[in-house]
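I've put the structures underneath this note.
Laboratory data are not the source of any read-out in this text; all were calculated from the coordinates shown. Since the model is a prediction, treat every value here as computed from it, not as a measurement. Cβ atoms are built from the backbone, for glycine too; each structure is taken alone.
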Structure 1
Amino acid sequence: MDRKTASDILVNAIKQITGPPYRSHVFQVHDEFRFLDDLNEWPTVCITPNFDQFHHSLSGERYSRLGFDIRAYVFSDMDVIEAEEALADDIEEALGGITELQDIRIHEIEMDEGLNSPFGVLIMRVSVLFLR
């Protein structure tokens, strides 16, 4: 497996967030960075890689740990913080259902806490481990 395949697995998992059993409905998922003023549909999720590490085991297997920033943009007239929390829960649940990768870890979840209300930005730092 290569980096692009691992990225595509994450993108496809997050594209599955389309209503029940999830609390959110993601309209767009991009595998590149997008700015808030480039978006027209909410919520939109952008996945960008940020680091790549190689691990060699004694049995000759090569593993790669690839880090991603998952940046989600939301819009809510009511409570933007609640929309961010619901989307964070849904992304976590979607990533937990991935079986093609050896390990997925969420290291950090960061929210803007309503600073840009009615818009919101959720940033999740995630790493995945896969066999090369």
Structure 2
Amino acid sequence: MLGVRAIPSLVMGEVVGNFLFWNIADPEMLLGISMIGGILPWLGFELMRSFGINAYYLHTVDKMPTLSILLFAGLVTSLLNGFVLTAILEYSMELGRVTEVMAAYAVGDMTGLLVVVMLIKLGVRVFPRSWIS
């Protein structure tokens, strides 16, 4: 929701998550997969914006996007992330694990999104506009 400014944090989160949960220890693979995974959410948000769906909550937007738009944005970026990363990792995976990996990405991303959205909605109500600037 912060645009391109969110990419470094997303990449760091991907590094930690891929190392801890997917046991990717090869530094080149870890960094490559993490960079792709960190950029894909931004690309998903930009893709949605090109179709007229703005899920960003920046200074240029007066009103926070609805929960349904945020959940849709999460679903789109999660599926994009899962599809692209699974396609990259597919050569080293058993065929049956592809669905498992895509489902794990989707469930993890949507759970995290729900928690973050609820915290943001709480923050907006408790500290209107003061914590965003």
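For which of 1, 2 does helix-only ellipticity at 222 nm (-39500 (n - 2.57) for each DSSP H run of 4 or more, over all residues; to 500), calculated from the coordinates, equal -7500? This figure was derived from 1.
State the single structure among 1, 2 that was used to calculate Rg and Dmax of the Cα atoms in Å, for residues 8-79 alone, giving 16.0, 55. Value 16.0, 55 for Rg and Dmax of the Cα atoms in Å, for residues 8-79 alone corresponds to 1 out of 1, 2. Each of structures 1, 2 was scored by distance in nm of label points 7 Å out along Cα→Cβ at positions 16 and 104; the highest score is held by 2.
Ranked on volume of the Cα convex hull per residue in Å³, which label among 1, 2 comes first with the largest value? Please list the in-between numbers first.
Working: 1: 93; 2: 112.
For this comparison of volume of the Cα convex hull per residue in Å³, the top structure is 2.
Given 11.1 as the derived value for mean count of other Cβ atoms within 10 Å over residues 32-39, which of the supplied structures 1, 2 does it correspond to? Of the options listed, only 1 reproduces it. Taking relative contact order in percent (Cα under 8 Å, 6 or more apart) as the criterion, the largest value within structures 1, 2 is that of 1. 17.2 is what came out when mean count of other Cβ atoms within 10 Å over residues 24-31 was calculated for one structure; which of 1, 2 is it? It must be structure 1, since only it matches.
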